[in-house]
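Just so it is clear, none of the values below were taken in a lab; they were calculated from the coordinates. No experiment lies behind these values; they were computed from the predicted model shown. Cβ atoms are built from the backbone, for glycine too; each structure is taken alone.
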Structure P
Amino acid sequence: MKIKRMFAAVSAVMVASAALSGCTGNAAGNADGSLTLYTYEEAGAAALLEQQLENFTEETGIEVDVNNVPGTGAAVYPGKLRTALAGGKGPDVWRIWGGSLGQPFASDGLALDLKDYWDEYQWDELFPQSAKDAMSVDGATYGIPVVSNRIVAWYSKSAFEEAGIAEEPSTYEELVAANEKLVAAGIVPFGTGGELGWHVMRLFEYLLEKNAGPELHDQLLAGTADWDAPQVVQAFAELKEWSDQGWLPEGVMGLDPSQEEAGFTQGKYAYTIAGGWGDTEYVQRASDPSDYGVFALPTDQDPIRQSGWVEGYMINGASPNKDNAAKLLDWLAQPETLKALGVGNTPVVGAEPDAAQYPLSAEVAEIAATSPFYTIQDQAFPAELSNSYFEVQSQVIQGQLSPEDAAEKLQQLVPAGLQQ
């Protein structure tokens, strides 16, 4: 097996560029039937994936060359992947988010319509229709959705106890009070980093959901409501408050989120907001996994929604190894594979997390199963618009834009960006 693990030793952007624009993985050149897979696994998950791919090779004889680019996020990875594919040097298979991030690969003919393979492997028995729809464009399905994420709060029980917080916050007022108690106890509440924009975005979109409510929030994401509305202004004002009150790390906009997110298990912060990987990547690797818990971010809205999205795999429409690629997708979609990978945030029937082994994953899965979600904003928007959006939220935190000016600027950016 040929495994190329390209973990970030320099900046994420430099790694992404090196990995995705100039390495092996020419789909037209794999005449021996081997496959190239692009993905973005963090270290723990990458090691598990490597083991499963070795099992796949042993069973099928198909080798898989993996180019792994962790930490780049939705702001960088899709663009570099698209460049590689358009230049004829893309992979046979790639991992990708759903929504507006995955849609261009289907619309521009880069990804293969999987209908025949969907029928051959009977994937309708594995995936619920809602997950399948999230990887479909104009009625055709271009991917298998092996991950369904919800953004929730992951916290240190000992940090909450030290600050005198007796219960998980169930209202925004209680969350603010918890932040104040944590700061008074000398603990930075929320572990996040502003590099590339997407992690701080999770906070802002939560504040927007809290202030705008589900109906207006969805209209804003669709470009059918005005972004200079009072609810948007209030969300930006609260974002600035989180920074000014010390509820975020000092110098947050210069911090790498892939490093800071784990800080709640390292004594740096009380909590973070993340998806189901918080269990396998952070909690299970901590010295005392029982010290941690999760809770849904309180929005004071009905229904309570979380930010969410799906992730899955697509096949290169130009690959000479489509059948082998489909075998790999089927392998990755099987419940036993997903369990071995520690994927607790999956919609696959039969792959639900074991509550005895992964109690917090099971709790997040229950939250996901019993409440709706809104599309995470870096999937709701095209990449170019997301980058402009990230810049606006950064300028608010750094005091370069007032909340009113930020809302007005988004009113200029979002409708135009959605029309492109």
Structure Q
Amino acid sequence: MNGCVTPGNFFKLNSAIGAAAAAAFALGALAVLAGSAAAQSGQPIKIGFGTAMTGGLAPNGKSGLLAQKIWEDDVNARGGLLGRPVKLIYYDDQSNPSLVPGIYTKLLDVDKVDLIIGGYGTTQIAPAMPVVIQRNKVFVTLLGLAVNTEFNYPNYFSMIPMGPDPKPSATKGFFDIAMAQSLQPRTVAIVAADQEMSRNASDGARENAQKAGLKIVYDKSYPPATTDYTPIIRAIAAANPDLVVICSYPSDSVGIVKAVNEVGFKPKMIGGAMVGLQSTTLKAQLGAALNGFINYDFWLPVPGLLSPAVSDLIKRYQSRASAEGVDALGYYMVPFAYSQLQVLQQAIDATNSINDKKLADYMRANTFKTMAGDINFRSDGEWAESRVLQVQFHDVKDNNIEQFRAMGTQTVLAPVKYNSGSVIYPFEKAR
């Protein structure tokens, strides 16, 4: 196949199979049953995927990968699936979409994996879709925005809480917050990277702006290779918008935050759909420059999202994060990367099968209990209910990651059911 590549490092994980006597269940603790682990037999069930371990998406890709490895350990400790051990087989897609088709072709044709899942991010999921569709594989993906809008593939399932209308969901809360203010905005600027996720989010932002009756005074995209964002911010400032919606990828987001601070630009609200600002490393890197920005997120330790199970998962992830060289806190990726495989696990258990058609039929018709909450999928593979957070940074003082562990520097503003405080408006009051 054209585009077939020699992937990056190939990591193998050996399942830990206990040989000691079965441990008794302790209240609130995970019981590891050596007897069930010993019952595993036959060839492992191989689950394959590509993910970003290097390149611009690597901070989130590697964080998600550790959560997936924890799932593998947990499942094998409980006896595997269908009485067989589970083995994850994965390759580094280097954050490069052109490598993705070759990786999935190799997984299916050379590695002979039983099942595949999607890698992290819209730009890495979309190029896998032709291979997936051709092979008629069930495909549970990780944080891809509106990928199936273009494909309408019935065996696609999205692990992202955008809900039934994914494009506007990314920024709906941002606009709702703005329009609830006594001094309502009248104008908006929209800027986006010329990449699939950002284009999808900006399409939704235009829809939200129109519904809010706002005049769009700036609406442009920039090349992914851009490194100097100061001219972009100066051009936006010249249009004098009340709101600025930014649809960006991680390196862009860092550059744009720095440019806003350097220029001294102070619209009433700014942020919206900036990928990367959820990363603990990037938060610490930017420090006080983040104050006032309002941006999407998917999970933070607030009432309504916390549970004993997810708290334990986060704790176990954080205990391994330093040695693995990944995001120290893991709030953004961990619940969803683990849940991606929980969906597959629960479908396999329920159908007693790894047949793609049986799994897809089950996924479309049932509720899944996951670390990310209860999930129902629509016919297009999106969640039946949206749950995108909008979060404001404030009182960030330095570059210490510990200030982001609790919620003293971040306030969940939307949806209302997860609200943890009030908006600081306009933007300059949080500076």
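With log10 I(q)/I(0) by the Debye sum over Cα atoms at q = 0.09, 0.10, 0.15, 0.16 Å⁻¹, for residues 70-253 alone coming out at -0.48, -0.59, -1.05, -1.11, pick the structure among P, Q it was computed from.
Numbers: P: -0.48, -0.59, -1.05, -1.11; Q: -0.44, -0.52, -0.94, -1.01.
The value was obtained from structure P.
Where does the value 21.0, 63 come from, among P, Q, when Rg and Dmax of the Cα atoms in Å is the thing being computed? Don't skip to the end; give the middle numbers.
Numbers: P: 21.0, 63; Q: 21.6, 71.
Label of the source structure: P.
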Q.
Quick check on the output: 17 is relative contact order in percent (Cα under 8 Å, 6 or more apart), derived from one of P, Q. Which one produced it?
A. Q
Q: Work out the source of 2.8 here, i.e. which of P, Q gives that when distance in nm of label points 7 Å out along Cα→Cβ at positions 222 and 382 is computed.
A: Q
Q | Parent structure of the calculated result -11000, given that helix-only ellipticity at 222 nm (-39500 (n - 2.57) for each DSSP H run of 4 or more, over all residues; to 500) is the read-out and P, Q the choices | A | Q
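So if we calculate distance in nm of label points 7 Å out along Cα→Cβ at positions 166 and 214 for every structure here (P, Q), which label has the highest result?
P
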